[in-house]
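K.L.:
Okay, got some structures for you below.
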Structure 1
Amino acid sequence: MQKLLLSGLTGMIFGLGIAISGMANPAKVLNFFDVAGSWDPSLIFVMGGALITTAIGYVLVFGARKKPVFDAEFHLPINRTIDARLIGGSAIFGIGWGIAGFCPGGAIPALGFGGLDVIAFVGAMIIGIVLARSLDGLRHKPAKAF
């Protein structure tokens, strides 16, 4: 139960941060990408702040603990290969973010604001995830989730 409550609290803090920073507003995100037009560099500070916070968190958590509080071990990615799947997925992610102004991290909290654009994006994202997993399953055994 504690794990579920902590997960919910963490998600609410994340969603609040996304909303306050403007990452849930597709116009703000698209203006960040429009370097030749109405460029809005403010999201650099959001991303930089997230990067600094994450780096400090990693040092504190992994320096102080052998295992997480609510699990038997840390679940970290072990595959460090840069391959076509990684590059292709990254390209699709970036193109989709640039076209729609939403990324999954910003779209989920934006569902709370309503709007057909975010509902359509999340629906398309879910279809894309299912399709990618189905196609991946045809080629080889899918990777085990955390």
Structure 2
Amino acid sequence: MKDPLHLSEQVCFPVYSFAKEIINRYRPFLEELELTYPQYLVMMVLWEFEQLTVNQIGEKLQLDSGTLTPLLKRMELKGFVIRVRSSVDERIVNISLTEKGKALKVRAACIPTKMMEAMDISLEDLMVLKNIIAKISKK
């Protein structure tokens, strides 16, 4: 009888290892853009919505403001985003793209294709994987 507590019997460990591997494969492409992986996620959300509050970004990326705030400050120093406190409620911080941040989207457009090539996987296989992950995480 197999021991259910052996690492080789676990689903969680290969998923954990895979997540780390994916982020590592993004690294060389993102370094060219001066972005970390979490910053890249923020940029993708802002490329889609252009302006959001810190809380809205956090909801979309499942990150808390304690994680986002220092990350956004570094992105502002690089000139990719602007952080502005709301005049109505100073607890709310609005994040918007700068022209430099908007322009970065053109340079980042090739990353998904480069990632598929780096992983040597087809779009169809990626979609199957994405659908399985979404089913498990109910997203």
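Bear in mind these aren't lab numbers, they're just calculated from the coordinates by the rules spelled out. Everything numeric here is computed off the predicted structure, so don't read it as measured data. Cβ atoms are built from the backbone, for glycine too; each structure is taken alone.
K.L.:
As an exercise: distance in nm of label points 7 Å out along Cα→Cβ at positions 105 and 129, calculated from one structure in 1, 2, equals 1.6. Which structure is it? Walk me through the numbers before you get to the answer.
P.N.:
Working: 1: 1.6; 2: 2.6.
Only one of 1, 2 returns 1.6 for distance in nm of label points 7 Å out along Cα→Cβ at positions 105 and 129, namely 1.
K.L.:
Once distance in nm of label points 7 Å out along Cα→Cβ at positions 49 and 65 is calculated for every structure in 1, 2, which label goes with the largest value?
P.N.:
Details: 1: 2.4; 2: 1.5.
The structure with the largest value is 1.
K.L.:
Another question, then. Given that volume of the Cα convex hull per residue in Å³, derived from a single structure, equals 149, which label among 1, 2 identifies that structure? Don't jump to the answer; show the numbers that get you there.
P.N.:
Values: 1: 160; 2: 149.
That value comes from structure 2.
K.L.:
Moving to a separate point now. Using relative contact order in percent (Cα under 8 Å, 6 or more apart), single out the structure from 1, 2 with the greatest value.
P.N.:
On the way: 1: 28; 2: 18.
When relative contact order in percent (Cα under 8 Å, 6 or more apart) is calculated for 1, 2, structure 1 comes out on top.
K.L.:
Suppose you compute helix-only ellipticity at 222 nm (-39500 (n - 2.57) for each DSSP H run of 4 or more, over all residues; to 500) for every structure in 1, 2: which one lands on -22500?
P.N.:
Attributed to the structure labelled 1.
K.L.:
When mean count of other Cβ atoms within 10 Å over residues 41-48 is calculated for each of the structures 1, 2, which structure yields the highest value? Mind showing how you got there, number by number?
P.N.:
Values: 1: 12.0; 2: 18.1.
Largest calculated value belongs to 2.
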